Structure I
């Protein structure tokens, strides 16, 4: 196995050796310098592949982050590029070819995280892992074999700055929708199918303004995103059923906003309408009012304010 990492294209923009690109000895703009660096990288990758037996070698190529804002191109602008949680900052090229790729030349809508390369390369190399090892990584071999459409239903990303607690945020997306909760308390919700440039924040006009499908997807992603925060889904101390409804008692967390949620399938969750809240001895008691559904699941979600 060989791992090759290219530093360019990268800032500060510079001119690569002229024999590696077709942009001349002195590209006039940063964009042209950037394109020259991309072409120089392509040239060197091609030179490497000429020395490899492609009939027995799988090739995985991936970018590490989005394009710098100074040279971002439409539909992405400079504020939706590298160092942001927009698609222009976190969505990168991934190209895989080789004998283990069925039906070459196709594209895939599969959701992939960078950590998935670890399990993928191990499986391609025939390296087993002990069953006791727990990994975030998921092998893409079934996708490469064209036997499944994907191995993930959602993908998580975060951005943090050790010197600024209000910088950065967290993202969770599914096959179409994406929720972003920034550390400054703001929130975005985008339909990536109809709005890949993320120009329209669907939650800005209020949840009630969304379609029923959008609301269901929003609540589902919001609930799942809560599991990745510092104040995740709360462990229930006790529960009770009575004429007044179904109650959950959880430890109170004054530093977060706690709400009661319901799901009938453990997948799509939504806040309980009309739920009441009371406190007692350091605990919070949430009650879902009647009429109660015949079956379902309740939970309490803590979210940073």
Structure II
């Protein structure tokens, strides 16, 4: 697809950053399920962001983008990193377009995709191309797909089958990490609070919330990307609904073993710790502990580790 081909070139182009060192692929690495293995994203001059880099493999499963859903579509989101001083660090759309217009490789690509020259490129066209590339990152089968939807009973070893039963049953994982009748996105695309990052904010949470509520949309947008405390407020900083305090979008668990560290702030280093945190949250929510034996926990972890794409022969 010619549009996705243009988008791919834009995605990997380090020239579209202030110092020529950062591309979209710097944080969304193909060899790491389009995540980066770091607690939070790092951009130009090693500047750190406020949130963990999500895998782009799950971008097609939900409309709302970013951990807090503050952009309704990919086309509304894909340009933001270019102008974030902690990511690509460009000054504005003119800066971005001027860099594209001076690079020879874009002449043929823009002609093929839109029938125009790079000099006629617009930010809308760039967003369309990048979105097309991200949507082209179709996920390959994972063993769960073959087990559930292709009736390949040998696709999951016995331990993973037991883990699947727990995942859909007593462990209650599938309540948020959905498995449908025809597909297993392993996310509900909704926003939930695990309390991650809020505990240390408790002494000043009321004041911080009031400050954010009085801010303009542009100010909140800027603070989310630069202030870890505001970023920890989650969807509240978007909706200003108190019920959304600390709520973040459910990530897909496809390739979950390849996308550590976990949570919106990358504060959970391992999959084992992430599962323990989930059980803690579930126990607090229902006011009784989630009771799983050591063997059951190992089965559930085996299932989660097995949610990785099957390599092509």
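No lab work stands behind these numbers, since they all come straight from the coordinates. Keep in mind that what you see is a predicted model, and the values were worked out from it rather than measured. Cβ atoms are built from the backbone, for glycine too; each structure is taken alone.
Quick check for you: by Kirkwood radius over Cα pairs in Å, for residues 25-128 alone, which of I, II is greatest?
I
State the single structure among I, II that was used to calculate distance in nm of label points 7 Å out along Cα→Cβ at positions 81 and 97, giving 2.8.
Answer by label: I.
Given a value of 0.25 for FRET efficiency 1/(1 + (r/R0)^6) of positions 9 and 257 (r between Cβ atoms, R0 = 35 Å, to 0.05), point me to the structure among I, II it was derived from.
I
Where does the value 186 come from, among I, II, when volume of the Cα convex hull per residue in Å³ is the thing being computed? Kindly include the intermediate steps, with their values, before the conclusion.
Details: I: 186; II: 140.
For volume of the Cα convex hull per residue in Å³, the value 186 is produced by structure I.
3.5 is what came out when distance in nm of label points 7 Å out along Cα→Cβ at positions 1 and 217 was calculated for one structure; which of I, II is it?
Working through the options, I get structure I.
Match the computed value -11000 of helix-only ellipticity at 222 nm (-39500 (n - 2.57) for each DSSP H run of 4 or more, over all residues; to 500) to one of the structures I, II, and report its label.
Matching structure: II.
Out of I, II, which structure matches 4.4 when distance in nm of label points 7 Å out along Cα→Cβ at positions 145 and 201 is calculated?
Computing distance in nm of label points 7 Å out along Cα→Cβ at positions 145 and 201 on every structure in I, II gives 4.4 only for I.
For which of I, II does relative contact order in percent (Cα under 8 Å, 6 or more apart), calculated from the coordinates, equal 22?
That value comes from structure II.
Quick check on the output: 3.1 is distance in nm of label points 7 Å out along Cα→Cβ at positions 57 and 193, derived from one of I, II. Which one produced it?
Attributed to the structure labelled II.
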